[in-house]
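The following blocks contain the structures, represented as structure tokens.
Read-outs: derived from the displayed coordinates by stated rules, not from any lab. Quantities reported herein were computed from a predicted structural model and do not represent experimental measurements. Cβ atoms are built from the backbone, for glycine too; each structure is taken alone.
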Structure 1
Amino acid sequence: MLLEIYLVLIFATSLSIILVLSKRNIAGAIFLGALFLGFATMSPEVLLEVSLRVFLEIGNIVLAIAISLIPIIGGLLNRKGLLDKMIRNFPFGKKAFLGFSPAFLGLLTIPGGALFSAPLVARCCDEITDIRKASINVWFRHILHIVYPLAPTLIIACELVGCSVYQAVIYLAPYFALSLIVGSIFLLGGIEENREEKQVNIREFLEPVFIILIAPLIDFTLRTYYHLSSSATFIGIFTALLITVIYSKARVHEVLSIARETRAWNFAFLILAVLEYQAVFKNSGISQLVRGISINPLILIVGIGFLLGFLTGRTSTPIVILIPMFQEIFGSLTIPQLALMYYSILLGYIISPVHPCLIVTAEYFGIGVSDIIKDLYKLSLVSLLIGVLLYHLL
């Protein structure tokens, strides 16, 4: 009994370390949480052995390096003006632009990226309030993260579950459609389209789109036909980076400068920290203790997932906490369950008062964080409820 109480306290403390410190540095918080858990539940020799298996595994290293290249691509596209050209040559109407510009820029994982799309949303439409403009920027900025195969948190989730990211995308597609429909109805419904025509250069619009899409296309091809794993992801992302460098005529010092600005190494460390926490958790006595918990799986997937997304203002932190816990309690996490968990966390994250994108968007439009939350919480809850129905129907 005393051992069980001790393990519960140790586990709760490790989660507290992650939740508190993740506001400063997510990767560092997860790694410190893993170290605390490890030192408290196993000998230093065993912890060292577990850690070396994680950090010396070639597949883990390759995946970490690949993920660290993604923000560099986004930084180059922005610095070299390719994103500006794409936006100027957007060939569709006002509503489509309001949804597309924050959604596309949201894929680039640039720190403070919400500030790149906020001015575009602000200039595009004068007939709605600043609160509504801010809500559009926040909601649509994260919509493509639901189905983009190279979204870092989705990759982390699939690594922890041991499934293909493309299998997860199939089950996530209905949730993407749901968020798109809900956002279009409630946020874009009252906006009138422009009737004036403008001259556009389709090539300048498609070039950045091609660069962003070429990475998952190569990754999918190599995984499907050549049965590669993390190396497929690295080849796809590195190819996209190489094309960006060549096309934008970027010099080496510019690439290194962007890597420093975006702190690209944090993304690599995040992958390794997540895998470290999972390995330590599985080798601690807590995994056996958690198996005895009796709880409805949907409460853990939807309720706790949404709540952790809201409280942490992060997506990777709840994933790291919930997936190992779910696997120990129920044996495994199916892909449909993973999709619903990921979506629930994302919906809580979108309306979190400590969500960085929401905070900088509120600052840009000169409104309160609570104003955006009040405008979006109904959309988030409606999407969550319909999402649970879709889970049961599909």
Structure 2
Amino acid sequence: MSYTFYPNLPKKEHDEFAQHHPLATLSQDSRWGEVKSEWKKQFVGLKYNDTLVASAQVFIRQLPLGLSMVYIARGPLLDYDNQEVVENFFTHAKHYFKKFGRVMIKFDPPIILSQSTYEDYKYQPDEKHKVIVNLASVGAQFQGFSQNLYKYAQPRYVSQLTKQVYESKGYSKSANRHIKYAQKKGVEVQRIDIDQIERFAKIIAFTEKRKNIGLRNLAYFKRIMQAFPQDSYVIMAVLNQRKMLESTNENIALLKDKLANLKESSNSYNKVYDQYQAAITEKKRLEENIDQDGDIVDISGLFALKTQHSVDLLYMGLNDHYRKYRSPHFLYDQAIMWAFDQGYMMVDFGGMAGTLDDGLSQFKSSFNAHVVEMIGEFDIVLSPILYKLYLKGWPQLKKMMLFFKRKETNHDAGS
């Protein structure tokens, strides 16, 4: 009885293994590999006798000077408590990829360190965690317990809402208030297909500009919908400003009639007068917005995707000019309801900072989701000299990649 490493595992065999693996995530779905067209991909596996016991979708990134790195996102898929499997997989992987001049193997196992409510979360780094110790024995260098959202290739902190928590606690008062406000203000939700995905890409461009970050472009979102035609759920928050203007004009006329029948010295008059002035201001604002954006305008969008164990809320965009309508809460609510209606027991809100004190974390916490802390990232060095060069040059390379990604996004949004 022995272990055999398969450097070119058939995609079908990997997918079948991942489909039944408890640690499987979107990143190890071969369809996600099709989306990541800028990376080279291959599948590797380890068999014990003829039984597959470890598998990974491997992404290969080209670096300057003809170098490259191996990246296994949220993987590999194996039993991290089984040291024999761990040692055999990584020993073979190191030997294989070193032959091709790879600088390193970077990976982040889908291992959960802790999960709790936002209120109960405590930052308790454990350098002696069993998985960290086991991986160190095969030369994997742990990259630390940073709480910075952008420190690693994958976020170390994510936020998740289970159906059980939703049914027992619901949302916070603030989230419910924002959802009701959006509905009261006439925000409507529309689901779009691939033929209309440009609408979503344009909304994402607003977020990129506001936060000065690079997200994704139109071609990227099309690739997701092509790879996951039955599992994509893209919704837009839409504002019918002409309809709202008509309603506001009717309200102004009604309030004007009320004022005519009240004494100016009465408290009731003052209250109605304030409402009348607010309606006049609203009318002016709507007229200006119609001149700028038209009768009907997309104000935010959300891209959700069905995965093996959860519905993942991948991307959210907002036109900041319409922030006052609180539409992101409304979209999250619609996506959560859709996920549970599809039979899923969990919705993954994606990454956030581990400090839990930024706006994104506070937004996600308003749905009573839990904080989930992942173990983090590891590097297995294949070439010590080249790895040192990588550590010095990678920050600048990331900046260059981000710059060109923004240019590409802006081009798609404007076309």
Q: Determine which structure produced the value 66, 32, 26 for Cα extents along the principal axes in Å, for residues 179-314 alone, calculated from the coordinates; the candidates are 1, 2.
A: 2
Q | Among 1, 2, which structure scores highest (criterion: distance in nm of label points 7 Å out along Cα→Cβ at positions 75 and 259) | A | 2
Q.
Quick check: 21.2, 74 is what I get for Rg and Dmax of the Cα atoms in Å, calculated from one of 1, 2. Which structure matches?
A. 1
Q | Parent structure of the calculated result -24500, given that helix-only ellipticity at 222 nm (-39500 (n - 2.57) for each DSSP H run of 4 or more, over all residues; to 500) is the read-out and 1, 2 the choices | A | 1
**Q.** Highest-scoring label, criterion being distance in nm of label points 7 Å out along Cα→Cβ at positions 115 and 275, among 1, 2
**A.** 2
(Q) To test your reading of the models, identify which of 1, 2 gives 4.1 for distance in nm of label points 7 Å out along Cα→Cβ at positions 91 and 339 when calculated. (A) 2
(Q) I have 3.3 for distance in nm of label points 7 Å out along Cα→Cβ at positions 219 and 347, calculated from one of the structures 1, 2. Which structure is it? (A) 2
Q.
With distance in nm of label points 7 Å out along Cα→Cβ at positions 19 and 147 coming out at 3.4, pick the structure among 1, 2 it was computed from.
A. 1
